[in-house]
Structure formats: structure tokens, C-alpha cells
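Multiple structures follow.
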Structure I
Amino acid sequence: MISEIATRVRENIKRVIIGKDDVIDLMMIAVLSEGHVLLEDVPGTGKTTLAKSMAVSLGCTFRRIQFTPDLLPGDVTGINFFNQKTQAFEFRPGPILSQIVLADEINRATPRTQSALLESMQERQMTVDGETRQLPRPFLVMATQNPIELEGTFPLPEAQLDRFLMRVAIGYPTEAQENELLLRFRTDDPLVTLQPVTGPDAVTGLIDQVREIHVAEAVQNYIVAICRRTRGFAEIDLGASPRATLALYRTAQARAAIAGRKFVLPDDVKVLAPYVLTHRIQISPQTRLRGRRPEDVVTDVVNVVPVPVEH
């Protein structure tokens with residue numbers, strides 16, 4: 001059931017996005033894990049198109065927030081305003097009250113506005129003037145940032161980075177894929193005619209089913225061992241948090257479900273570890289000077305932790 005719907009969603013999005021099956025699967029894993037994704041890549045690689053295609057395919061409401069230095073928290077959450085006609089205060093909902101939200105160039109907003117997302121991302125609720133409102137399910141924040149252009153930006157603090165389930169880079173297409181892109185968009189935009197293949201209620205049911213995917217004790221211990229190893233690794237100053245352990249557990253369940261399995265394999269954990277852990281660790285300055293990236297260090301951590309085998 002889960003794998004069938006995931007396949008339909010993947011094939012639907014592939015009508016718009018070319019050659020990024022692995023990225024599409026990661027987005028589906030995030031939806032089924034009820035997590036959020038940080039898309040870190042240069043402009044023009046299809047981040048916004050991917051978010052729109054995902055929202056349409058899932059039949060979910062979609063809003064885009066363009067983060068700028070003058071954006072206020074109320075522009076994200078909504079405000080209470082006085083209606084002159086009714087002589088009463090009314091709530092004007094902000095774009096965060098959607099099922100899929102694209103936070104475009106999130107690092108261009110001030111820390112005060114960035115923090116407006118914290119409660120929504122973690123607790124799936126928002127508070128305006130003391131009144132708390134629940135956010136709809138499913139709820140997914142896809143935030144983008146440009147890793148190259150840093151002038152005039154406010155880097156995300158560790159507390160907010162830790163609330164993103166995964167960090168993903170889309171990357172440039174191959175030469176053949178770029179040629180196919182020209183042909184596909186030559187006459188019209190396929191996103192305009194894209195139709196939903198499922199609905200929010202069905203997706204919510206799939207999320208609950210994913211939680212039932214079996215994780216053997218050996219695989220569970222493997223997940224814990226990887227995350228704990230980051231906290232004592234020579235090249236890492238700050239290791240992964242317990243929230244990262246839970247994120248790796250949930251995403252492994254979702255990947256197994258998409259693959260049509262009712263149990264998690266160690267390979268699920270190994271594949272997802274770089275996406276789940278890289279943005280949650282801080283490597284030492286000496287490691288950075290040697291040209292090593294967090295992705296390289298996480299790969300080394302995974303390689304030194306013994307993989308559980310079936311006796």
C-alpha cells in the first residue's frame with residue numbers, strides 16, 4: 001500500500017522533475033516521517049518546482065514564503081487585526097497554516113523571524129497573541145538556502161538546524177537530463193497540468209502505518225551506536241543529539257515502507273545517515289582546514305561502526 005502510493009507519487013513528480021529519483025524519495029521519506037527538509041543548493045536547480053510538484057501530487061495545500069530581512073514573524077504566523085465593519089478583532093492566517101510550506105532563502109530573514117518557525121516545526125502548532133492553533137496534517141516545511149552567497153544572510157543556529165529532519169542537495173542535472181529538460185519545457189510547463197494522485201487523509205493514514213514498521217533490536221542498537229559514535233569522534237566537536245537518533249530511526253522506517261518492506265535493514269540506516277546527521281554535527285576547525293566536510297566525517301563514522309549481521 002505505502003510502496004504503491006509512493007511509486008505513483010514518484011512517477012507523477014517525474015513528469016516535472018527529471019533524473020532526481022533519489023531526491024524525490026527523500027522528500028517522500030520526510031513526509032512519511034513527519035519531518036522537515038533543508039534544501040541547500042544554488043539557485044535554479046528546481047527546489048521550488050520540486051516543492052510545488054510534491055504538494056500537487058499529494059493533494060496538499062501549498063504556500064511559499066519569500067524570506068527577506070524585513071520579513072516579520074507575523075508575516076509567517078498571521079496576525080489579529082481590528083475589523084472596522086464588525087468592530088471586533090479577527091485572525092488573518094499566515095502562510096504557515098498550510099500542509100506544505102516552502103520557506104525560500106530562509107537564511108535571509110532575521111533570527112527573530114526564523115525563530116517563528118521553531119514552534120511550528122517542532123510542535124506542529126503556532127501561538128499568536130496567546131492563542132494556540134494546531135497546524136494541519138500532513139505538515140512539511142521545505143526550507144531553501146544558497147550555500148554560496150553568504151553576504152547579507154543570517155546563518156541558521158544549531159537549535160534550528162536540529163529541527164530539520166534532513167539536509168538535501170538537488171545538484172545539477174547530467175547533460176542528457178538537461179537536454180530532456182529543454183524538450184519537456186519547450187512548449188509548456190508540465191506543472192500546470194499536474195494532477196493529484198492521493199489526498200491528505202490518505203497520506204496521514206500512511207504516516208501512522210509507517211510507525212508500525214518493525215525495527216529489530218540489532219538494527220535499533222546500530223542506529224544508537226552511530227549517533228553515539230559522533231559524540232566521541234576525534235574530528236567532531238559537537239555530536240548528534242538524541243533528536244537525531246529518533247530522526248534516523250523514523251526515516252529508516254519510512255525508507256523500508258517505500259521499498260515495500262515491513263522491516264528495517266541496516267542498509268536503510270547507512271543510506272540515510274549522511275542526510276540526517278551531517279547538519280547536526282560540528283566538525284573541528286583543524287578538520288575543516290584539511291578540506292574535510294561534515295559529509296566525509298559522517299561517512300567515516302558510519303564505516304567504523306560494525307554493521308549487524310543475521311546469525
Structure II
Amino acid sequence: MAGKSRVLISVGKTNCAEDVAKSLGDIAEVEYVSGDYAAQRSGAHAVIVGGERVDDAYLAVAPQLRIVARFGVGYDAVDVAACTRRRIYVGHTPEVLSGAVADLTWALILGWMRHLPAGDQYTRTEWHKRTPFPFGWDLAGKTLGILGLGRIGAEVAKRGYGFGLRMLYSDVIGRPDMETAYQMRRVDFETLLRESDILTVHVPLQDTATKLLDAAAFRKMKRSALVVNTSRGGVIDQAALAAALTDGVIAGAALDVFEKEPIPPDAPLLKAPHLLVMPHAASATWETRRRMAERCVENVRACLEGRRPPFAVPEQRECTF
């Protein structure tokens with residue numbers, strides 16, 4: 001073991017399977033950690049992290065750290081600037097989870113539109129009484145608005161094409177290829193709010209996107225609109241959403257992410273009507289989580305071998321530590 005680097009994995013064996021972790025065994029000692037693992041960080045050269053905050057305080061007790069490998073595509077919990085100042089790479093796992101997140105986005109849309117959770121309960125407890133079951137809504141002819149047409153948003157659009165929807169998108173970067181292939185139209189944010197029957201959110205959590213969907217935004221939407229979020233909870237003003245649902249400003253919401261996670265059981269949002277929720281599980285398939293783990297390991301191995309991680313975050317595109 002002498003001379004080997006030390007890698008800490010805080011995402012557990014379910015997410016980063018032991019055989020994937022052990023593939024680093026030729027160059028590193030690998031240890032799974034949980035809870036407050038500050039003591040272990042003092043000797044760590046690499047960490048594979050989930051949603052914990054990696055900031056100056058975290059890094060202060062990790063003087064030998066060379067890479068923070070984020071288990072996921074979003075990395076808003078990692079202070080990239082603080083890492084860069086210390087010549088620490090930040091890696092993430094783009095591309096491999098786009099399909100799974102897009103699939104769950106559509107599961108949320110269909111689940112809300114066709115009352116799937118209520119239908120399950122009705123079948124078990126009410127159907128035999130012949131009580132009425134509420135109608136749902138067709139997708140064909142509706143307008144799907146996609147806020148953010150990156151990798152995940154594009155996968156959502158590809159799946160949406162087969163439903164006969166009119167599709168709009170808003171993004172700082174135009175995608176003429178997607179517009180041609182999937183008959184989409186790029187519009188500004190205000191138009192997207194105004195015209196969408198279903199608004200699905202796929203933007204990273206940045207300063208410009210924090211609480212982007214607030215009370216004013218909801219008031220610009222159709223009263224029949226559905227809001228779907230599988231990106232980051234902070235993109236939506238959660239209190240404003242709860243009020244919009246309660247007051248009928250919009251028709252409903254389907255969410256996989258929240259401002260605080262896990263969301264407290266007594267959170268006002270959970271008491272709002274016409275809400276479908278999931279526990280931040282968009283990437284939670286066996287195949288996707290394994291690919292994410294493998295990508296983290298690729299990033300760690302490259303760094304420990306003196307190479308630039310292949311999936312370093314965009315802010316470090318020009319860095320070679």
C-alpha cells in the first residue's frame with residue numbers, strides 16, 4: 001500500500017459499486033465514508049462526493065486534495081473558485097445521466113396529466129364503489145416549453161416529438177439543429193411563460209437562475225399550466241409555487257427537486273394541491289448510476305496519474321494543475 005494515493009467516497013456502495021471503486025486499487029487506497037468525515041479528509045488526495053457542500057471550510061482540512069469528483073452533472077454545491085485557487089480539479093458526470101433524467105421528466109408529465117398516483121389509490125380502494133375517477137388531459141396539441149436546451153433539455157425534446165406537441169424553448173444559446181430536426185422554436189423567457197401548457201425546467205442553478213420562477217413568473221403563465229422541475233430546486237421560489245398552486249394561479253406542478261433536500265414533511269409546499277413529487281431520483285437507475293460512478297473513477301484516475309480529468313467542469317477548461 002506504500003506510496004498509494006487515498007480516495008474517499010461519500011456516495012455509498014449503492015451509487016458507487018465496490019467493483020467500480022476497486023478498479024482504482026492499483027493506484028489508490030479507497031475508503032467509503034459517511035457523516036462528518038473531516039478527520040479522514042486530512043490525508044485524502046481525491047474525493048467522490050454527492051450533494052455535500054465543498055467550500056473553503058471543507059477544503060481547509062484537506063491539504064493534500066487534488067480532485068473533487070462530483071457524483072452528478074450539477075455541481076452548484078462545489079465552490080469551483082475555491083478549488084481552483086488551491087489547484088484542485090473539479091470533475092462531474094455529464095452526458096451519462098441525460099436520458100434517465102429526461103425519462104423521469106416525462107414520467108412526471110404523464111403521471112400528473114393522467115392522475116397516475118391517484119389512479120393507483122382509486123383502483124385499490126374506490127373502484128369497486130363505482131365512484132367517479134377524474135379525467136386527465138391529452139398531450140397532442142399542447143405546447144411544451146423547455147427552459148434550457150442543454151443535454152437534458154434536448155433529450156426531453158426528442159422524447160416529446162412523438163407526442164404531437166408544439167415545442168418551444170428558451171436558452172441563451174440557440175440550437176438550429178434541434179429546431180430543424182424536431183420542429184422547435186426558440187423564444188424569449190416571457191413568451192415561454194405565456195405560451196406553455198407544460199413548462200419543464202432544465203437549467204443549472206446559477207446566480208441568474210436562482211428563484212427564476214417566482215410569483216411574478218407564475219402570474220404570467222396560463223392558469224391551466226403545469227410546471228415540471230428535474231433540475232435544481234433553487235430555480236423555483238418554493239413559497240411562491242405553493243401559493244400559486246393553492247390560489248389556482250397555475251394548474252399544477254411535478255417536482256423531483258426542492259430548495260432543501262430532503263424536503264421537510266411539514267413543508268408548506270407539500271400541503272399544496274395538484275402537486276406530484278419525487279425524491280430527487282431522476283438519475284436513480286442501476287445503469288445510469290453505474291455509468292456515473294465509472295465517470296467519477298475516470299476523473300479520479302486521470303488526476304492521480306498526472307493527467308487532466310476528462311470531465312472537468314467548464315470553469316476549469318483551461319486549467320492544467
Structure III
Amino acid sequence: MPTPTLIVHGGCHDQPIDVIDNHLAGSQEAAQVGFTVLEETGSALHAVMAAVRSLEDNPLFDAGTGSFANLLGEVEMDAFLATSDGQLGGVAGIQRVQYPIDVAFEVMTRTPHVLLVGEGATQFARVLGFADYDPGCGEADEVFATENKRLKPQLAKLLPKYQQLREGLKNTSTVGAVAIDSSGLMVAGTSTGGIPQKLPGRIGDVAIFGAGTFASEVGVASATGFGEGIIQVAVTRAYAQALQAGKDPAQAAQEVIGVCTEQHIACGIIGLDKNGTPIAHHNGTFMATHYQQAGMAHAEIIGTVRGRGEYLG
């Protein structure tokens with residue numbers, strides 16, 4: 001019987017930030033919230049959702065409250081859930097809900113679909129009684145205001161300068177959690193507001209199964225970093241494939257992050273195998289990660305929090 005385990009991440013940052021301690025505190029709190037639910041309910045699914053909700057509530061993280069705005073000043077959020085027994089559900093480009101991960105759960109459990117996007121996702125949430133909620137906050141608004149000074153608001157005029165802008169933005173604080181319960185069910189959940197000042201309608205890796213979020217009978221993973229690169233490498237699926245090929249979780253994570261580093265892609269990953277072995281690995285300069293297992297008094301840091309930004313090499 002596997003050891004009940006939960007891991008959370010608060011995003012992979014590729015330049016030093018002045019809120020490291022606060023990010024670590026938020027990551028630890030989310031891990032402890034999620035693990036409490038895991039102990040009380042015995043459900044990896046409910047534990048992951050509780051951990052992600054805790055991070056979505058924290059304005060330090062780019063998910064739920066605190067999500068970055070796009071070029072038009074609107075917040076579009078993505079979230080996805082996947083279980084090792086084949087359940088999938090997500091939303092992308094959803095607006096004005098407090099907990100995107102909860103809407104992802106409803107897609108997974110109430111519909112025959114895997115992913116709802118944009119206005120359709122928002123309308124689905126309203127039908128189910130999710131209240132209108134403004135996810136913007138002071139921290140995210142400051143990012144928008146600062147970057148908006150660099151460009152004019154007309155979208156057509158922004159396009160020639162957009163690539164230059166994107167290269168200058170290095171904050172990727174997508175959040176996620178993975179867990180395994182005593183029954184052996186493994187679950188991965190990821191949530192994000194996307195990159196700051198993204199083009200309206202941009203969808204990153206989070207809601208793409210096998211990119212930012214993956215679950216199978218061999219393992220589960222949640223990723224964070226440069227979304228387009230994570231999609232290209234299929235980071236979380238690659239992690240599971242390495243497990244399938246006989247690698248242990250640490251080797252599998254190092255292998256996939258090594259590929260990202262070779263391709264100059266900022267990336268971090270948390271994962272579990274079917275035995276509940278926890279891992280966290282990244283190639284940025286900072287990634288807040290905590291885990292808790294049965295028998296531990298409180299959540300502890302896992303992996304190397306302060307890295308070297310190796311993908312920049």
C-alpha cells in the first residue's frame with residue numbers, strides 16, 4: 001500500500017525575487033491544507049483541489065486571485081485535473097471565477113468533455129452557481145501597470161513588439177499539486193493566470209494533458225515554467241514515459257528537465273510514482289515546493305528551492 005503523499009509547487013522563477021520567504025510560506029501552507037484533507041477524507045482528488053485552492057487564494061501566486069492580466073487588462077485563467085484512473089477535466093481562458101480548479105472538477109465530473117474554454121467555460125461556471133469574482137489584485141495590477149507603460153494599448157501596434165516584450169518577462173508562478181492516497185489513486189492539478197501581458201486568447205501548457213498536467217497508472221506530474229516550451233517537450237508525459245521505461249522518479253525528473261535545459265526552456269516539475277515517491281526538480285533560480293507524507297508533523301521543502309537558472313546557459 002502506498003504512503004499517502006502530497007506535493008505542491010508555486011511556480012518556477014528564472015530570476016531572483018524579493019518575496020522568496022513569502023512564497024515558501026504560501027507553498028507550505030497549501031501543502032498542509034491539502035494533506036489535512038488527504039488525512040481526513042482519504043481522497044487524493046480532494047486533497048489536490050484543496051491545495052490548489054489555497055494557492056489560488058494567495059495573491060502572491062499567478063493563479064486565481066493574483067492572476068496576471070493579458071494585454072487588454074483582462075484576466076484569463078487555465079486549470080486542469082487528471083487522475084491515474086483516467087478522469088480528466090479542465091478549463092482554459094475562463095474569466096471572473098474565484099477557483100478555476102473547482103470548475104475543472106465540474107467539467108471532469110459533470111460533462112463528457114475534457115476541456116471547456118473562454119466564454120463557454122465561464123457560462124458553464126455560472127450555470128453551476130459559481131459567483132462572479134474579480135481575480136485581479138494589487139500585485140497582479142502592479143505587473144500590468146508596469147509592463148503596460150512599455151507598449152501602447154492598440155493590439156495591432158503591439159504585435160511587432162510583442163516578442164521583445166515576452167523575452168523580457170521572466171515570472172512564471174503557475175501553481176500545482178500532486179497526491180496519492182492509500183488506495184493508490186494518484187491525482188495531478190495545475191492552475192494559472194498565464195504569463196503577464198499575454199495576447200488575449202493565449203492558452204499555455206496547464207490545460208494541455210501531457211504538457212503541464214498528466215496522470216497515468218505509472219505516475220503523475222504538474223509542471224511550471226515557459227508554457228510554450230513545456231508543450232513542445234510534453235514535459236509531464238515525458239516524465240511518466242521515463243517512469244514506464246524503468247527510471248526512478250528522481251531520474252525521470254532530471255531527464256525531462258535536462259531536455260528543457262538543452263532547449264533553453266525554463267521549467268519545474270513535481271511528481272509521484274505509484275509507490276508515492278515524491279520528487280521536485282527545476283532549472284530556474286527559484287521554485288517554491290513543499291511535500292507532506294503520512295507520519296510527518298508538517299510539510300517540508302522538497303528539492304532544490306534556489307537553483308542556478310541553468311536553462312539560461
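Every read-out reported here was derived from the displayed coordinates using simple, explicitly stated rules and does not represent laboratory data. A quick note: this is a predicted structure, and the numbers were derived from the prediction, not measured. Cβ atoms are built from the backbone, for glycine too; each structure is taken alone.
With respect to mean count of other Cβ atoms within 10 Å over residues 54-61, the largest value across structures I, II, III is given by III.
One of I, II, III was used to compute Rg and Dmax of the Cα atoms in Å, and the answer was 20.2, 74. Which one was it? Working through the options, I get structure I. Thinking of I, II, III, which structure, once distance in nm of label points 7 Å out along Cα→Cβ at positions 38 and 110 is computed, gives back 2.2? Corresponding structure: I.
When mean projected area of the Cα convex hull in nm², for residues 62-133 alone is calculated for each of the structures I, II, III, the largest result comes from II. Quick check: 1.33 is what I get for Cα Rg over 2.2 N^0.38 Å, for residues 174-213 alone, calculated from one of I, II, III. Which structure matches? Matching structure: II. Source structure of the calculated read-out (relative contact order in percent (Cα under 8 Å, 6 or more apart), 22) within I, II, III: I.
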